[in-house]
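Please treat every number below as a calculation from the coordinates, not as lab data. The model shown is predicted, which means the values in this text are computed figures rather than measured ones. Cβ atoms are built from the backbone, for glycine too; each structure is taken alone.
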Structure 1
């Protein structure tokens, strides 16, 4: 199937967090609190996706207060944290949204994402994803995780669907 056809079928954008929405670093402050760094343009693109009728989800093997706060701020439709293996959360998400594999884009960066990426209609990855993930993906961003990769991928989906632009 051509990439444009895959992009046009997407109804759900789901993604990992560490290495996708963040640069993958795990940083602790002096009090032992975990800090995460998110790209504002990624958030804007996800907001545009939701505004245009696409659903959003996060499936992460880890969880922390910073991630919960950012997902709430972004109004992500479904958040599955501490989900390992991730495939169980993915199957719950399909049921919750009433969609098929071919209607889902999943953005992942490392081997724990492989099983989901093998099933979805649009497997996507940041530029710095693991080699196996880049090879498996239908779309590899020119941007790195935490540095606009989500924005790049979401924008491509919305452009293909005629839903990107100023309104």
Structure 2
């Protein structure tokens, strides 16, 4: 009897922690879910807005330097006519150093959401992402202590857990 009472107490403790941490993190979970869905389409123009930009860089930059100077990784020069260099989304005037670019970016709010999702340790608020990641791991682990192992709900939950693990492994190894 003492063991069953202790299991119930542990189960209830994890339920309470799981519940209130879930309520606390509802906003950030919505941000991560939304930005994760948006990032699936980052290689398309989905939700992106077009913007014209003028940049002044050094005149007479070599073709090999142009991508680096413009902050564009995979710049491919299409043609050069006189002093004008044409590339996928703009032009560069060699004599003036002026580059005209057409860029497509997410609206500011969505861009900030995806940047939060992709935070790195060098960024000032990385610890919030770390806290969120640890909280998600807590949700995963605490789910197993929310129900007493001898109950049918827990046993059915184990089948769903196994199916989820198998699906995850399939997805990981299909790529």
Structure 3
């Protein structure tokens, strides 16, 4: 697994989830397994099976988060000096040429993407069309619904 970009905020969110899994979820599921074991026959114990499945999920997620954090290239958008270019971590204000509709997006890692919060994955079609462009440029996006053109109104590093 190679390095992959993530913002400071995204890395903090992953660390918080990892901490919660290790300090809250893992001990709770261990207690649930112990409780289910105390009920006797494990071969027909649905509580035990459910707790073991939950434990397996938690342990898998812990390993996944640890690997992601170990391979993360943490980028702080505030420290970027990209001379106004759209790069990973930048916040971009766009206007769709045809409709005049405006949108503001921050380009983030795949794990951080949340369109409702204005964060789009660096691997999304729109982000790929924006990379390397400047305010005033037109970005053409090949979307599932057809071709769309956006004017880049502003590029910020925040």
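To test your reading of the models, identify which of 1, 2, 3 gives 0.00 for FRET efficiency 1/(1 + (r/R0)^6) of positions 16 and 96 (r between Cβ atoms, R0 = 30 Å, to 0.05) when calculated. Going through each structure in turn, the value belongs to 2. For Cα Rg over 2.2 N^0.38 Å, the calculated result is 1.64, so let me know which of 1, 2, 3 that is. The structure behind it is 2. Structures 1, 2, 3 were shown, and Kirkwood radius over Cα pairs in Å, for residues 24-87 alone at 15.0 was computed from 3.
If semi-axes √(5λ) of the Cα gyration tensor in Å, for residues 80-119 alone is calculated from each of 1, 2, 3, which structure is the one that comes out at 19, 16, 6? Answer by label: 3.
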